[in-house]
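Q: The following blocks contain the structures, represented as structure tokens.
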Structure I
Amino acid sequence: MNNLSWLTKWYANQVCKGTGKTLNINISTIENFAWSIKIDLKQTSYSKIVLKKETKLKSDYNWFSIEIKDKVFLAEGDFTKLDFLIGKFREIIGENEHSILIKDDFFFNNSIQKFIFENDKDTIIFLHYTHKESIAKNILLTGLEFAYAFDKTATKVKNNPVDLSYNHYVRKQFGKNIIIVSISKKLYQRYLDKINQSDASNLRVEEILTEKAIFMNEESEKVYTLHHKYIKGYVNYKSNKIVKNPEFNPFFDSKEFLKNIE
């Protein structure tokens with residue numbers, strides 16, 4: 001599907017999902033015989049995407065610039081660039097299977113994807129991004145610390161190229177090392193049921209899958225530590241490096257988990 005036809009379909013889908021909220025798209029010509037595109041993302045699921053301004057100028061008649069500023073996609077380009085600019089927007093929001101396969105991004109390489117989604121039918125998978133490899137190595141040994149809510153620290157993912165592309169584009173700014181968390185679906189459901197049957201229904205499963213005591217951080221928030229055996233390993237999407245956790249066991253269970261509920 002060409003980019004203009006895709007944009008028409010995308011707009012229609014957004015309007016249908018939008019429950020009455022407006023979605024402003026403006027495509028116009030500007031001085032110097034150039035195109036300008038503005039797409040307001042505030043009322044869409046893409047509002048968290050951050051994109052610093054990128055400008056390429058080869059000549060007065062071969063140039064473009066794109067950015068996302070204040071939750072608005074802004075693009076300009078010479079008179080040949082309308083289809084190209086729409087295509088860039090399509091890539092950025094993850095509506096293209098090749099959307100984020102840039103020079104130094106190996107996230108969608110077969111080896112990394114296979115490592116992440118191996119046995120995905122039996123497990124729930126989360127991704128956590130961090131800048132320093134020393135932190136990634138420590139998480140393999142000691143577990144993943146999180147405060148407030150686990151889903152603010154790690155993103156639940158499925159083997160879907162469009163969703164993955166969008167999530168990766170949003171999260172990659174937090175670091176090039178991606179921690180893979182994998183928990184047995186049966187184990188997760190078992191403890192979810194036990195929580196629901198208890199007087200502690202406000203607990204999250206991730207909060208009890210630990211053998212470490214809760215502690216308070218500097219902001220007086222409770223900090224939990226997901227057991228390190230649920231950490232499958234980590235990958236570096238810049239270098240295509242994969243590091244496995246030798247103690248990984250998505251089915252790991254402990255008597256401490258029931259005590260944590262109590």
Structure II
Amino acid sequence: MVGVVALAVYAVPTLREIPELAVLSYPTLVLLAAANSTVLLAVFVVVGTATAPRIGLHSHVFEWASGRDPNWKSFRASLPIAVAVGAGLFIVVVVLDLAFAQFTQLPVDETPTGTEALSELVESIPMRLFYGGITEELLLRWGVMAPIAFVLWWGRRRLGGTEEMPSPLMMWTAIVASAVVFGVGHLPALASAFGLTTALIVRTVLLNALVGIGLGWLFWRHSLETAMVAHAAFHVVLVAVSAVVIVVT
């Protein structure tokens with residue numbers, strides 16, 4: 001919910017640009033912006049809670065809240081790989097984004113520069129770390145990836161399969177499917193800033209899906225919290241590099 005509130009606060013200036021909403025108070029706009037995300041979060045968390053533990057997908061916090069003994073030592077051991085994967089995914093995204101640049105051709109005059117760009121970047125930090133790092137992982141990995149893997153496993157069992165847990169093929173199918181959903185989920189925000197073209201849609205879905213695949217693998221092989229740390233690390237590197245680029249240029 002901290003992530004939901006961070007996203008809602010970040011969205012208020014955009015909502016104020018809508019004449020019908022400009023007259024509303026700041027708290028009302030925050031509540032309005034948070035309403036949809038809150039409902040989605042509640043639904044996806046419930047669905048993930050009903051499926052993830054049954055197929056061996058781990059959340060240390062969930063295990064703790066359920067009265068079990070979470071393996072915090074394992075989580076601490078996974079932190080270096082989480083940071084490395086998060087930073088590595090950022091590098092991959094930057095390289096591919098540069099390759100896509102000649103096809104997407106984003107309008108330069110619509111991109112803020114200097115002090116304005118740095119201010120917008122700083123304002124986005126809570127949203128990136130809390131909504132991106134925590135809430136999106138609950139939505140996409142816990143609430144989408146886990147149910148897909150569970151349905152595939154349950155369906156195979158109904159057809160006579162004897163697997164105690166989903167096969168690697170089932171898990172990779174769930175990882176890729178949830179990663180594509182993750183990529184598509186970034187299109188509305190992009191559409192509000194730029195006119196969508198085929199090249200821009202492909203670039204956005206592909207780059208975010210690649211990030212989602214890395215995070216899904218971490219969830220599968222380590223824990224939900226490991227994926228959260230990697231997602232946050234991705235944004236930490238992004239903010240740091242972006243700030244340097246803005247200051248230098």
Structure III
Amino acid sequence: MSSQVSAQFEARALALARRLAALAGSGEAVVRQAAADALTGCPVDEAAELVHRLVLLARRQDGAAKAVLQPVLKALGGELGTQPKDVLRRVAGLLGHADVELLLAEGAPSMEYDGEAARRADAKLFSAPLGFLKSQARLTKNPDELARLAASSDESVMRELLKNPRLTEALVVRIAARRPSRPEPLVALWQNAKWSVRAAVRRALVFNPYLPVEIGALIVPLLAPSDLRSVALDATLHGSLRQQAQLLLSTSPP
């Protein structure tokens with residue numbers, strides 16, 4: 001790519017970051033959808049280039065790019081849909097943008113918790129009907145009850161628990177780090193706009209070997225260099241996440 005074309009894409013990525021940042025007050029979902037619209041509204045090779053540039057800008061501490069990188073990455077994991085993701089991954093590889101290719105990595109997590117075993121464990125912890133548990137998760141003010149409900153493997157209970165105003169960051173980090181864990185509660189936590197922006201929560205999620213690879217790959221670019229170094233050396237994590245961390249470290253500014 002010529003220096004002129006490179007500069008043009010840099011300018012486009014900066015403009016996109018600033019446009020998305022201006023929407024931040026409307027909430028993460030609005031920014032995420034705007035990012036998806038921008039990426040699907042251009043040729044796939046240009047979309048791959050823009051994502052590559054946005055990640056680089058965020059690693060260089062550009063304020064707007066840092067502010068919008070998480071919703072952009074969430075858009076890659078959701079609003080683009082499966083087929084465009086596959087195409088984007090292949091095109092990114094052809095363009096030599098391994099960072100974007102690894103962003104879209106898929107595969108089984110390095111550790112898995114059997115669904116039937118999780119249901120048996122829940123049955124020992126909870127005897128109340130599911131509807132009651134969901135209501136308790138959303139409304140209880142009792143910290144002990146909150147902690148007990150945080151051990152549920154049921155995604156619907158977790159989504160209600162994450163709405164509880166008495167929930168603390170410390171407990172959310174415990175949920176993110178819980179082992180063994182089913183993937184559904186971890187995915188619900190990543191999808192939660194309030195808690196997924198917390199650095200400690202993201203860190204706990206990405207180091208959890210039960211987290212789906214496609215979610216971990218979206219979190220890795222959001223990590224601090226010290227955490228990237230830890231990911232690169234953590235043998236319990238999926239190989240693509242370690243490779244991604246190594247690549248980001250090698251391309252980060254000094």
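Q: Given a value of -20500 for helix-only ellipticity at 222 nm (-39500 (n - 2.57) for each DSSP H run of 4 or more, over all residues; to 500), point me to the structure among I, II, III it was derived from.
A: Value -20500 for helix-only ellipticity at 222 nm (-39500 (n - 2.57) for each DSSP H run of 4 or more, over all residues; to 500) corresponds to III out of I, II, III.
Q: The value -0.31, -0.88 for log10 I(q)/I(0) by the Debye sum over Cα atoms at q = 0.11, 0.19 Å⁻¹, for residues 124-227 alone was derived from one model only; which of I, II, III is it? Let's see the in-between values first.
A: On the way: I: -0.38, -1.08; II: -0.39, -0.93; III: -0.31, -0.88.
Of the structures listed, the value fits III.
Q: Comparing I, II, III, where is mean count of other Cβ atoms within 10 Å over residues 196-203 highest? Before the final figure, lay out each step's value.
A: On the way: I: 10.9; II: 14.6; III: 17.8.
With respect to mean count of other Cβ atoms within 10 Å over residues 196-203, the highest-scoring structure among I, II, III is III.
Q: Could you figure out which one of I, II, III the value 14.0 for mean projected area of the Cα convex hull in nm² was computed from?
A: Here the read-out was taken from III.
Read-outs throughout are calculated quantities, based only on the coordinates presented, and are distinct from any laboratory measurement. These numbers come from a predicted model, not from an experiment. Cβ atoms are built from the backbone, for glycine too; each structure is taken alone.
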